[in-house]
Structure P
Amino acid sequence: MKIAPSILSADLMNMGRDVKAISDAGADLIHVDIMDGHFVSNITFGMGIIKSLKETTDVPLDVHLMIDHPEPYLKDAVEFGADMVLIHAEATPHIHGAIQTIHNLGAKAGVVINPGTSVESILPILPIVDQVLVMTVNPGFGGQKFIKEMANKIAHLDQLRQTNSNCNFEIEVDGGVDDKTIKYCLDAGADVFVAGSYVFGGDIKQRIDSLRIG
């Protein structure tokens, strides 16, 4: 199990403080949502946040690009310090090539699927991705309610990797994850859990510890 607090829910006026708090609390990854106002209707951080975070913490950066046609941004993401770059299957018609580009730049690569996107649509790239991120809310804003039906999608992916020796990806979930909903994801086979509002909505260490209990 890996816990990846999302800085989308951190206090933007005290980002350094909050990043230190989740690092000290044992976060396995830091999840960074970069949104362009086109692929989703929200706008968050520019690419420079990756560089700033890399200079602040040793915790690996899990960078989620909610960007239409993300290809022009991949080089900056990796050079600024992203350890994992996640791109949406819905955002580019060239998802296979984009995943290859991320690998060629020296980072791990993941594909993201929205609640309305089927697992079948990403079957051709499963052997080349390091991670599949299943959105358990519709992307764009934090604090949304977990869509319980997405557990079936997680279980499908888990079955695929167990029956296909060419697939070695982790399954990540993002959206509405708290100390209760995490159990649905864990039981279905997920490995990495993004939590924002829940982690930053109370004592950070206590919240992260409670997620590990599941």
Structure Q
Amino acid sequence: MALRINPSILSADFANLESELDRIRTADLAHVDVMDNHFVPNLTLGLPVVARLQEVSPIPLDVHLMIDAPERWAPAYAETGAYSVTFHAEAVSAGVDPVTVARSLRERGARAGLAIKPGTPIEPYLELLPEFDMVLVMTVEPGFGGQSFMPETMPKLRTLSAAVRDAGLDLWLQVDGGINDDTIGIAAEAGADTFVAGSAVFGADSAAERIEQLRTLAGEHTH
């Protein structure tokens, strides 16, 4: 199984994002958190910044939209050339089908991801899995970096992993929040194959060494 380490630039030096992206060039993708201060109580960066990051990043962008009404904004992020665009199931406007949003992303050349908050059950979305390329199980409440991993989200990840395996789907399973040396193995054992790590990577003297260490640790717990 391919394992991916996607460092979150939420933990990077925002005044030097181009050089920070260069520090993680050995990672698989750069995780870009977009927050609107509505869906989550934090404000980060928006479309113009993501478009510019896309132009200078040495690795593909994994854009995570923590914003209300993603059906309105998500297609524009795909149009920047982002490799993957993930939106929250809980944020889609009433009456809008998440599948419609996913298809709009795929039509624009991006992989479509569906994110689920810790308290959101996965069962209502299992039948939609073929319409997505990735599901992100949040292992903290979305909004801020540096939070502690929530092990109580692992049963949800196991349910997803079993559903993907039974259906024979090519679907990435991503975890985001509190991923470090102590927790990456727990998530890998539960079925995750794509790991978002922020301070665990950007807080290290050598981001490249940390990326490789995390990848090795995940591999040791993958069946």
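Every number here is computed from the coordinates shown, using simple stated rules; none is lab data. This structure is a prediction, so every number in the text was calculated from the model and none was measured. Cβ atoms are built from the backbone, for glycine too; each structure is taken alone.
Supply the structure label, taken from P, Q, corresponding to Rg and Dmax of the Cα atoms in Å, for residues 57-96 alone with the calculated value 10.9, 38.
Details: P: 10.6, 34; Q: 10.9, 38.
Checking each candidate, the match is Q.
Given a value of 1.4 for distance in nm of label points 7 Å out along Cα→Cβ at positions 49 and 81, calculated from one of P, Q, which structure does it belong to? Label of the originating structure: P.
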